[in-house]
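Quick heads-up: structures coming right below.
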Structure I
Amino acid sequence: MPNLEQIRDSYNAARARCNKRIVVCAGTGCIANGSLKVFECLKNTIALKGLEIVVSLKSDNHEEHKDHDVYMVGSGCQGFCQVGPLVTIEPNGVLYGHVKPEDVEEIVEKTILKNEVIERLLYHDPATGTTYKGAEEIPFYAKQKRTGLKDCGRIDPENISEYIAHGGYFSARNAWTKMSAEEICKLYQESGLRGRGGGGFSTGLKWEFARKEFNAKKYVVCNGDEGDPGAFMDRSILEGNPHSVIEGMLIAAKAIGANEGYVYVRMEYPLACTRIRKAIQIAENYGLLGDNIFGTGSAFRINVMEGAGAFVCGEETALLASIEGKRGMPNPKPPFPAQKGLFGKPTVINNVETLALVPIIMQQGVAEFRKVGTAKSPGTKTFALTGHVANTGLIEVPFGTTIREIVFEIGGGVMDKDGKIDNNAFKAVQIGGPSGGCLTHEHLDIPLDFDSLGSIGAMVGSGGMVVMNNSTCMVETARYFMTFTQHESCGKCVPCREGTRQMLEMLEDIVNGEGTAETLELLKEAGEAVKLTSLCGLGKSAPSPVLSTLRYFHEEYEAHVKAKYCPTKTCKALTSISIDPELCRGCTLCKRVCPVGAINGEVKKAHNIDPMLCIKCGACVSTCKFKAIS
């Protein structure tokens, strides 16, 4: 049985012997922008300066650490992806963004050696022009409530000692050695924790159902099959704090009496797969997983399964089929997985974010957890904030936070089509992934929680949030999401297989100028039918983007079918390109770039476009220096 107190105290003693701690973001986004090169440059430059350095990314044997000047850590995602690679320097409280290898020499000379701040590397708010020194000052971070993401971006995900030093595995030990399964289930029912994967079902109640099943073999499954375009919440937790997920699974295993678990991760997440596998191996080496959990004589082991990237495998019964080696397709319920799940045995399935919150709730207590959020949706929720917004990235806010607060405060405001901040340019926000709804100005002050969003035809979903400005065509947006859901339909049930295809064809008719008023009626009718009769939750929610845009942007649909006009000039078939003779100087640039020879005119005389030949590629528009073409 591992001595958690000894590991914690030993690590903290070693940590106290360092003068500086450097945290370089080593999440997927920052790695793609070159953060590992920055890490290596920092390590080499610091060594060349003659400073004693410990690289936590390469070792967790803190007992061998002596007094040192610099302690370097490669962390998981720090959330503020837009300004990566990110480098944090403690105890200076400095956060540098957009760091490049060529910046390293200056960072070491000025900040590491002289405690000076490099102004140009700090975050500059594009809206106010204010410069911020540290993360706690930046509005993007300051207005969040990071709970599940608290240690992501702070600790080394490959160093179990750092996780233990932050309180890790103490909750699991408490659950396995001091609590009964019934007590654990009751605690999480009282906490009000609801599934963060989109369903919002009571976690404790789900565990209770599985606990009551009499079977010698039970499973705990972590759903990391995050298929929503632009969503990366689960990936970031698996990359940045994999031990929190393992600990959550340990507590769930004790609650239901399971001795085996699976982490199901899509193979498009190679770094997440690598880090969760390594974390499992380290936990086994420390005796936290295996045949004698915390000296109780009970066993629990975790396997990692890589999914092939099918969106439908995010649905729990399809996920179980995939683990069993079958084609990932949903099955009717009941029986529910808690009764008859993986290999026909009682199974609890929770998503990554839910499991990461499990040990935190036991650590801080039910009352403390429920202080945040709303009565029916306590706690926090992570969102992947993207689109036409100044600050994009991974955020975590209390349930009950409004869209207005997220978009205009954390997000820093809406960007117009020219890339400038203009909050009047806000048009809509699409929430809940490809199966979510599009919300408008009238919904800006609605609290974000399971029940409030459900009442207006939207959903929290896994946490995707796409902000759109007034240059966005909502009909084309609906077509885009329907293209995705139709392509990802497993095809098992007729309503989803055929209904989404027919809806997509109608949307394509509308954006191509072939839609009619009857098309709109049929589109709505088909959407309602698919929503009502599809087999699984993914099929039932697939029409949401279409139905919500039909409801809130009906006049835009009517412009497409009645006036044969796209108000945002996005749909090429409904947009005509013309040359303003008063602005045209006859420079012939547009004529030379036109790929189909649709532009006529002589030098220094106004040109014109033949609409019969024009393919509306936009090459002439982007080429014209005089803005004569629109």
Structure II
Amino acid sequence: MKHALKQNLGLLDIFCVATGAMISSGLFILPGLAFAKAGPAVILSYIIAGILCIPSLMSNAELITAMPKAGGDYFYIMRGFGPLLGTVAGFSSWFSLSLKGAFALVGMGAYLGLVTDIPINIIAVICCLFFVVLNLLGAKEAGRFQVLLVAGLLGILLVYIIWGSKSVAMSHFTPFFAKGIGPVFTTASFVFISYGGLIKVAALAEEVKNPGRNLPLGMILSILVTSIIYTLVIFVTIGVLNPEHLKTTLIPISEGAGVFGGGALKILISIAAFLAFISTANAAIMTASRYPLGMSRDKLLPHYFQKISPRLKTPYISILFTGAFMVLALLFLKLELLVKIASSILILLFMFANLTVILFRESKIASYRPKFHSPLYPYLQVMGILGGIFLLIEMGTFIVFLTMIFLLLGFTWYRIYGKKQATRDSALIYMLERLVAGDKELASDNLLTELKDIVMQRDKVTEDRFHELVEDGKALDIEEPQKMEDFFKDVSEILGRDLGLNPQTLFNKFIDREMESSTVLRKGLAIPHIIIGGKKIFKVLLVRARSGIIFPNDKLAHIIFILVGSPDERNLHLKVLAAIAQITESAGFDKKWFEARNTDELKNIVLLAERRRTV
């Protein structure tokens, strides 16, 4: 494919990108500020924030295994809510990630500033350019670099935990709720951003090997490991540092290391912090640059953003654009305020992920086939939405107001540019269609076809002869009950026109075949199949009879596959029969058949079914 990205990232890469995107300022700067708000119970604040991430994690895992495409949450919000909210989501995700990456680069510059007189912003710009070049070389190279960074980071933090646990003073945890229970939840909102990088790995979904397994597993492992690391590191830090000093320091982990490990460990922790900022910055450029690519594919940004290097298979225009924005942010913008806005945008995107799962599930789109299904649906999603509302309230009205202004800019871009370019169905339209008594005029079949193609690409579906026959063939949807003879007359007319044969001849063959033995193979399923004269002829016709076709002995068939072939296609005839048997005996097939909204979905149910394929 002209605009295809290469699948180079495995489970370890996904784990390291997600972990590296989370462990930075949330661990090396925030704990002291959070301790001042909640006291020793700040440990619970971090745990609560992690728990509030779980619904969005599960929803994102489901959505990206159904749609593993560049752009991550933008891609599925676009398909869920349409181009208007898709535009806002795309800009929001890109802005949020880019600013977080720029903020990490400033932190990295601050540490390097300790050993050089070069201004922090200049150091950050130089580092940004390095990561841009690294990402231009390929996701595989950037992913390998990320693995090394995260391995070093986790190794140093484990040394800190094991060494420091011997020096913990339990008296520092009394009273545990020194500030009361209320501040624990307020502080959870404050530190929530520590987990913000988790779902952004979804932006790399198109470049992941076996995304149905590696994406959800990598994300789940990442949040488990990160939550444990956060809890243990903060436990040690509270236990070794003077509480009054902890409230005021912006380098709590380094200060804690100095207490029990001396200057050597303090330097080692400073190296860990530096690695954390590097990994966050690298992950930010890797993931943020995939959003302009995805938006360009949907015509919400100019087409040149989807250009991919023929040799390196990287979206080089999108990477350069993201890098340029981060450089401008580093040189001219007040990052602290913008990062708070990016945090509130992130919470909104978490909420939309949960809403999007509900939309796709309730729309009953047959081509929506995630490899991972979020548990406890829809309760987990509702919890995620309510949790997001709680966190937004805790952000404060001023930050929410500034966030609304940014979202308005996204709406404006859509009105000026995107509305003229993009036309796309959404799961919202399909759900509305179901609610208004099955009105088929609201949506076209573009989304159904796109999702089908994504599943085929994801599962590397082989387009064998049976696949081609179904895709090129016809499907009928019959509402009223019919007798077998009337049904065969109608079918013979259709096939007669397609094959240039006498419909009466076809009708007689169908009746004769039925008299030999019934083609109703089980309750509800019939496969009438006949041999006709000629060479290299084979047709498959799918039929859904909602009220049933009445065969002899009052047998009712609702699922009907009609096969017509010439004598030289007998081997294909047997293979097609075997394929139909596999498909129709799969779990839940009959339910999917009846729920399909039109004949295109009927065909997609057959095309996407798991079966043995022959080329």
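Nothing in this text is a laboratory measurement; each read-out follows from the coordinates by a stated rule. In this text the structure is predicted, and so the values were computed from the model without any measurement. Cβ atoms are built from the backbone, for glycine too; each structure is taken alone.
When Cα extents along the principal axes in Å is computed for each of I, II, the one that comes out at 94, 50, 42 is II. Matching task: -10500 is the computed value of helix-only ellipticity at 222 nm (-39500 (n - 2.57) for each DSSP H run of 4 or more, over all residues; to 500). Pick the structure from I, II. Here the read-out was taken from I.
Assuming 21 is relative contact order in percent (Cα under 8 Å, 6 or more apart) as calculated from a single structure, say which of I, II it is. Only one of I, II returns 21 for relative contact order in percent (Cα under 8 Å, 6 or more apart), namely II. Here mean count of other Cβ atoms within 10 Å over residues 242-249 is compared for structures I, II. The highest value is that of I. Set I, II, criterion mean count of other Cβ atoms within 10 Å over residues 354-361: the highest-scoring structure is I. Consider the structures I, II: one of them gives 2.2 for distance in nm of label points 7 Å out along Cα→Cβ at positions 74 and 370 as calculated from the coordinates. Say which. Working through the options, I get structure II. Out of I, II, which structure matches 1.02 when Cα Rg over 2.2 N^0.38 Å, for residues 42-377 alone is calculated? Considering all the candidates, the number was obtained from II.
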